[in-house]
Structure 1
Amino acid sequence: MKFRLVIDTEKPEEVVATAHRRSNLTDAIEELVRSHGGEDQLPAYTEDDMLMLKFADIQLITVENGKTLAVDGSGTAYRLKQRLYELEEVLPSCFIRISKSALANENHLVRFTAGFSGAVDAVFRCGRKEGVSRRCFAEIKRRFNER
């Protein structure tokens, strides 16, 4: 593995890493760069307040009744102004799509449970359950098997 650092005050800051595939190292590098770049949090809203919610604190992002919600470790849901596809572009790779209307932080997934009908639910540390689509579950299995 090679490392190269170029300091040029004339160009905008950018970190580029080239790897053969995703690994724990690439995920750690991505988190480190995002956290030092100030891009490790999202503005979130409650009924009364606005706060900055750190990516690491978010367990689940889901859409309910047309509203995008981020759920933290205590199970509290915060309103987000972005749509899921916009969030996918800025969130680190530990966030995976589990259905058409939900993104999960894989660092907060406890397990997957299967029901009698064949439906699969993702269970989070906060105790919340969210349905996983079959198409997304196949991709999740592939992702975990590559590690």
Structure 2
Amino acid sequence: MLTCKKEYRDIPFSHRQHTHSGHCSYIHGHNWGIEITFACKNLDANGFVIDFGKLKSIKNWIESNLDHAILMNESDPEKDHILKSCPSAFKSYIVDNCSCEGLAFHFYEVFSKILSEDTKSRVFIVDLTVTEDSKNSATFCPEL
């Protein structure tokens, strides 16, 4: 199996860990990174696992959904109140778990679907790492 990696860096978005006992329970932002390791069994006609220039679907999804957004847990009891209080002030994206770990799993699921469609299932993701301010990270590795 051959692999290659693509990094998306400095994606500005905020989140709130509503069950956290400390300062992470407040809305706060980071510069996030997403690193995806792609794999395939057979290289394409150019000898690539994936042509990085053809990953526009993932880049566009990141820009549309994450860039300058607030990510909140579906279970956050203040979510609706916060977002409805001033709808023009928030670009929101709701997930099950907006921790690094939860985002790594969520982005894996989203990008796997996009990648499967774009490559007709030739390429797959072997791991996806989410980085918070280049200091903290979490990686999701599916069982293949």
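Each value in this text was obtained by applying a stated rule to the coordinates, not by laboratory testing. Predicted model only: the values in this text are computed from it and were never measured. Cβ atoms are built from the backbone, for glycine too; each structure is taken alone.
In this comparison of 1, 2, the computed figure 14.9 for mean count of other Cβ atoms within 10 Å over residues 15-22 is attributed to 2.
Among candidates 1, 2, the computation of mean projected area of the Cα convex hull in nm² that gave 11.1 used structure 1.
When distance in nm of label points 7 Å out along Cα→Cβ at positions 23 and 39 is calculated, the result is 3.9; to which of the structures 1, 2 does this value belong? Structure 2 accounts for this read-out. Taking relative contact order in percent (Cα under 8 Å, 6 or more apart) as the criterion, the top structure among 1, 2 is 2, with the largest value. State the single structure among 1, 2 that was used to calculate distance in nm of label points 7 Å out along Cα→Cβ at positions 87 and 119, giving 3.9. Attributed to the structure labelled 2.
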